[in-house]
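Following are the structures in question.
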Structure P
Amino acid sequence: MVASLEPRIAEVTNELLDDIDGTGVDLVESLAYPLPVIVIAEMLGVPASDRGLFRKWADDLLTSQNMDFNDPKFVEEAKEKVRDLDAYLLEHIVARRKQGRDDLLSKLVEAEIDGEGLDDGEITNFSRLLLVAGHITTTMLLGNAMLCFHDNPEAAADVRANPTLLPSAVEEILRVRSPFLFSARITAVDTELAGTPIPANKMVAPWLLSANHDERQFPDPERFDPHRDPNRQSGFGHGIHFCLGAPLARLEARVALAALLNRFSDIEIADPAAVVYRESPGMYGVKVLPLEVRR
């Protein structure tokens with residue numbers, strides 16, 4: 001399904017870039033936010049025109065300063081923050097049960113394993129994850145790409161001169177400026193890690209950013225190198241919980257960055273002091289990124 005989206009991603013990207021020119025263009029507002037949210041909304045089958053609502057709900061959910069997953073208060077606050085989003089998604093799910101369409105929500109409604117389907121709560125939870133995580137990672141990834149290119153002009157010029165480097169450049173952006181700083185997992189059994197005992201059924205938070213800057217795995221880890229090979233970056237997690245949306249995020253980033261480099265001969269951060277970073281303790285990205293571009 002993701003592989004078939006490339007023409008549509010390119011079409012949306014170019015439509016959005018048509019409105020970009022000059023100084024003070026906010027990359028997040030103009031491209032990095034609307035592109036992935038339009039794509040994931042169309043994929044799910046909800047109106048992309050509601051993206052203002054999606055942004056509010058996602059920001060409410062992801063800007064909490066309390067990220068203690070073992071704190072019942074945090075869990076209750078999170079449930080309250082997703083109440084309106086869940087009600088919105090449930091309305092669409094109920095409609096698909098009455099009449100299916102050619103979209104992912106309909107496929108989830110119809111899906112069965114050993115004759116057993118998903119209930120409304122399971123589809124709502126899954127759809128919420130897809131809608132929120134399906135756009136926020138790419139939004140941050142595109143902003144982080146501009147920060148990496150700004151800090152490393154020689155590497156940026158290298159990528160511009162050799163577009164075949166884009167896929168490896170995306171991997172290096174994910175490594176150097178990982179959008180999600182950590183993941184959350186629950187121990188299934190009593191275990192010990194680096195001499196520290198961890199009881200079963202406890203929440204642990206592996207730091208993806210730390211793994212991505214581990215000098216034992218990455219020579220000169222602070223250097224941004226679009227030629228880095230191998231690059232076993234952990235920005236999308238690892239193992240059976242590897243990010244379901246990784247192929248979509250990589251495709252959107254590759255298509256969008258290629259279009260930006262093709263469309264504009266110069267791309268600079270207009271005012272580094274005006275860059276606004278996200279305040280969530282679990283995420284790394286920008287909310288506002290003013291650019292100066294020249295066609």
Structure Q
Amino acid sequence: MKPTLLVLAAGMGSRYGGLKQMDGLGPHGETIIDYSIHDAVEAGFGKVVYIVRESFKAQMEAAVKEKYAGVKTVDGEPLQFVFVTQELDKIPAPFKVPETRIKPWGTAHAVMMAADVIHEPFAVINGDDFYGKESFKILGEWCRAHANTEGQYCIVGFELENTLSENGSVSRGICSYDASGKLTDIAEHLEIAREADGIVYGNNSVTGENHVTLDAKALCSMNMWGFTPDYFAKSEEIFKTFLKANIQEPKKEYYIPYAVDVIIKEGKGSCEVLSTPSHWFGVTYKEDRPGVVAKFAELVAAGVYPSPLY
């Protein structure tokens with residue numbers, strides 16, 4: 001059984017100024033998702049599920065049908081594609097969306113949308129983040145090793161210094177884990193940057209401490225997860241509890257780290273922290289674009305990727 005890649009691509013890119021998911025950044029107009037799918041196929045994934053908004057679903061489906069025609073999995077089968085939409089009104093009964101609600105319900109809600117189309121171990125990634133070949137290899141191996149398990153999940157942790165931006169500070173969730181490598185907590189840190197003294201500093205949003213020294217080798221979350229399909233039912237129950245407490249809060253969102261944290265603390269599952277040597281990069285603002293274009297050009301020049309990719 002080949003694992004599935006779930007791509008979170010419903011974000012509208014308001015800060016970026018357009019659909020990041022469809023922005024051509026590679027030498028021949030390749031998107032970041034194109035490179036992720038290329039790496040996932042090499043790592044043994046057999047299906048790609050896109051979480052999108054209804055407003056641009058048709059546009060993305062047409063682009064995918066044209067671009068990936070003829071792409072095969074490692075064993076020669078056609079790569080499968082499924083599109084699922086995330087909308088505000090897709091919440092469990094008897095809850096009703098308040099008129100004041102504008103923001104999406106969050107990444108954990110987005111993953112829930114795929115419950116009817118994924119029945120095997122699966123990976124979750126952001127559509128606008130580049131994770132690197134090694135990360136997908138690590139996650140693919142984990143998914144295959146957990147084809148017959150329940151309640152065991154994983155997060156691919158990136159070394160903090162491999163996720164810093166050249167254009168300013170970043171926010172990262174730094175992972176804490178026990179002696180067996182199981183996740184115990186993800187603490188959000190803001191304003192992270194390497195300063196002139198070579199040390200990485202940041203603000204701990206949990207404790208309220210500012211300008212604290214951070215371990216450059218600490219593993220942080222870039223929203224790259226591995227789950228077995230039993231996660232869906234657990235997540236939906238947690239979402240119902242979340243809605244009871246927060247449905248009238250227009251800015252509250254249901255995030256994957258929150259759902260995983262509840263599962264861990266209730267003793268209903270565990271999450272292994274996997275380490276990757278890959279360097280992350282991505283686009284948040286328009287100003288990030290030239291640097292990402294340059295990085296893809298470097299990877300192609302080094303022979304890491306063919307050009308064109310497809």
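Just so it is clear, none of the values below were taken in a lab; they were calculated from the coordinates. Quick caveat, the model's predicted, so the values are computed rather than measured. Cβ atoms are built from the backbone, for glycine too; each structure is taken alone.
What to note about this one:
- Of the structures P, Q, the one that -15500 was derived from, the read-out being helix-only ellipticity at 222 nm (-39500 (n - 2.57) for each DSSP H run of 4 or more, over all residues; to 500): P
- Which of P, Q yields 0.30 [FRET efficiency 1/(1 + (r/R0)^6) of positions 230 and 286 (r between Cβ atoms, R0 = 25 Å, to 0.05), calculated]: P
- If you line up P, Q by distance in nm of label points 7 Å out along Cα→Cβ at positions 94 and 190, the top spot, with the largest value, goes to P.
- With mean count of other Cβ atoms within 10 Å over residues 182-189 derived as 12.9, matching label from P, Q: P
- Computing log10 I(q)/I(0) by the Debye sum over Cα atoms at q = 0.10, 0.24, 0.26 Å⁻¹, for residues 62-149 alone across structures P, Q gives -0.39, -1.43, -1.46 for structure Q.
- Test item: FRET efficiency 1/(1 + (r/R0)^6) of positions 110 and 214 (r between Cβ atoms, R0 = 25 Å, to 0.05) calculated as 0.30, pick one of P, Q: Q
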